[in-house]
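Before anything else, here is the set of structures, which you'll find just below.
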Structure I
Amino acid sequence: MPNDNDRLIDCYIASSHNTYLVGDQLFGAADIHCYLNFIKKYGGGCVEMDIVSMKENKGKEDVYIKHTGTGTGGLFLRDILSGIKDIINTTNQKMSGPVILSFDNKDITSFKDHQKIWNIFKETLVDILYDKFDDNNLFIKDIKGKVLIKWTEDHKCTCTESECKICTGKHLFKPIDIKTKHWTHLTHGSTNPSNHTYSYSHKSSDNNEKDKEDKKKEEEEIKKGVKPVYNKNITKEYFIRIYPPGSNFFSGNYPFMKYIQDGVQLVALNIQTHDFHTMFQMEFFRNGCLRKNQIG
């Protein structure tokens, strides 16, 4: 386990992809216990939430989490956060690090809806949401048993003219908008390099159209300066997340240890698939969050 004075960037954190799913990424069911069991098992970790829409839940407007454009099941954000809070409060002494909520927002574009999401965080997480944002160094002693927000925007801005004074006035693709930056800890837009976060998909050996499309998009992002070329040296400076290739509809995995050896902090696996890679992950994180120099 890391020492209290270790920075989060210098640690490995157990990470999952499409955490809400029990089965595959096409028609798999969703279950809140996928989140709760993962966090309880590893004393923290990084869990993923794909935002698709705002919906009513028990008389309140809520965020709906599911795999975009598929027939998978879904969950509501308030329910997930309430469950996570209960787990943290009941197992606080066993927490090895923070709980990182990794949000991928491709569909909610309005300023008002962003504000609603933030209000859900404040209402539900209360005293366990880490209350220093964006440019602060993240030390284990401050964030153990706390919730951190990792946020990615992947759409065009739809703000009004007045609202765009807040999000820089550019109705263009932005990895992270100023309007959300003030309540995130790990983003593309952080002013502190050690909290500046980039995500890359594992390059599949399959030569299919989806993988070609994802590779082209990533190359364009690199060309535009949205993200650097991936190599193991950037893990010393930035927070890096690796996730399965887009063509991996049936929730397969990829070589976990390859990216651990590169120093990647968040190697996200499909934990609903029980294979050699998830078994390796379970053994690697059997005591929770790990300091990088612990493994040599």
Structure II
Amino acid sequence: MQRIFREYADENRSLTEIARRLNRENIPFVHGGRWTTTTITHALERPQYTGTHVWGRTTAYLSGPVKKVTRDDWAICSNAFHPIVSGELFERARKRLANVTYRLSDEVLLDRLKSVAAETGKLTSRIIQNSRLCPAADAYRRRFGGLMNTYALLGYNTSELIAQATARLGGMIVRRLFIQQFLDCFADQIEEVRASKRFRPLLRVRKTGLLISVVVARFQPTTRTRQPRWFIEPSRYERKRTTIVGLMDDRNASVTCIRVFPKMDYGNASNLKFALDHPWWQTGKPLEQISDFLKVLKECRRSRL
């Protein structure tokens, strides 16, 4: 038992690794069973190993559900028997165990991410992954349904914060918020779909099954004269579909102009830099208000036939 506490608290071994090592060395659990992350966790939580006996950790009325009791309300008897591990070692293990991701509340996870953002000035998947304060980026994806949702909960859904984000992150957030406007406006008629993590989400009209690409054009003025110009680089599978294109403002923090296209037909180039007078941009149907989208979409579909 001393080894388990030492390896976890002082050697920073994972629960899985500790269990695996014990089983590999044929050190049995109770009644000859095998060690698991659960049995290791339960061992690390038992104050009895410090010589302390505890009562009243749970409570229940007759035939009622068992409820956990807060630590302050436990009945604790110190020095009840000879300790196996020191109180200091037990406390180090307890503190580390308290930081296991599934034990952390949403608020704690977001607060830690805010601290990292304040220290680095920006957030990316790699920064989160390399942070000693936060769990892995995948933990945030699983808890909040994706990094975009996580960033929105942090307040990155305001144009001021988006403008401070990295170029790639800022564009992803603007696109996420842009899509959400259509979903909010047509909750019963339009849904978001995604083939896999490799592909960006599309919109789908529930009634017809029509798939619609959503492209956000990044503001990228000309180098010498600083004339307004935008840049797009849709994937091959996006270009063949009916597409909503939104132009970002000069800070690349929000969409200011929207057009709907039957398809992204601007030649063989994989990307395009264009101004407002570009012939391709002029072929799109202007969308002044999100609420007019289905009407404009019908016009686009007619022009495609």
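Quick note: the coordinates plus some simple rules give every number you see, no bench work behind them. The structure presented is a predicted model; accordingly, all values stated were derived computationally and were not measured. Cβ atoms are built from the backbone, for glycine too; each structure is taken alone.
Source structure of the calculated read-out (mean count of other Cβ atoms within 10 Å over residues 102-109, 19.0) within I, II: I. Between structures I, II, the calculation of mean count of other Cβ atoms within 10 Å over residues 70-77 yields its largest number for I. Looking across I, II, the calculation of helix-only ellipticity at 222 nm (-39500 (n - 2.57) for each DSSP H run of 4 or more, over all residues; to 500) that yields -7500 traces back to I.
Can you say which of I, II returns 1.44 when Cα Rg over 2.2 N^0.38 Å is computed? Derived from II, not from the others. When mean count of other Cβ atoms within 10 Å over residues 142-149 is calculated for each of structures I, II, structure I gives the greatest result. Which structure, out of I, II, was FRET efficiency 1/(1 + (r/R0)^6) of positions 22 and 230 (r between Cβ atoms, R0 = 25 Å, to 0.05) derived from, given a value of 0.25? Going through each structure in turn, the value belongs to I. Source structure of the calculated read-out (distance in nm of label points 7 Å out along Cα→Cβ at positions 14 and 38, 1.1) within I, II: I. In terms of relative contact order in percent (Cα under 8 Å, 6 or more apart), the structure with the greatest value among I, II is I.
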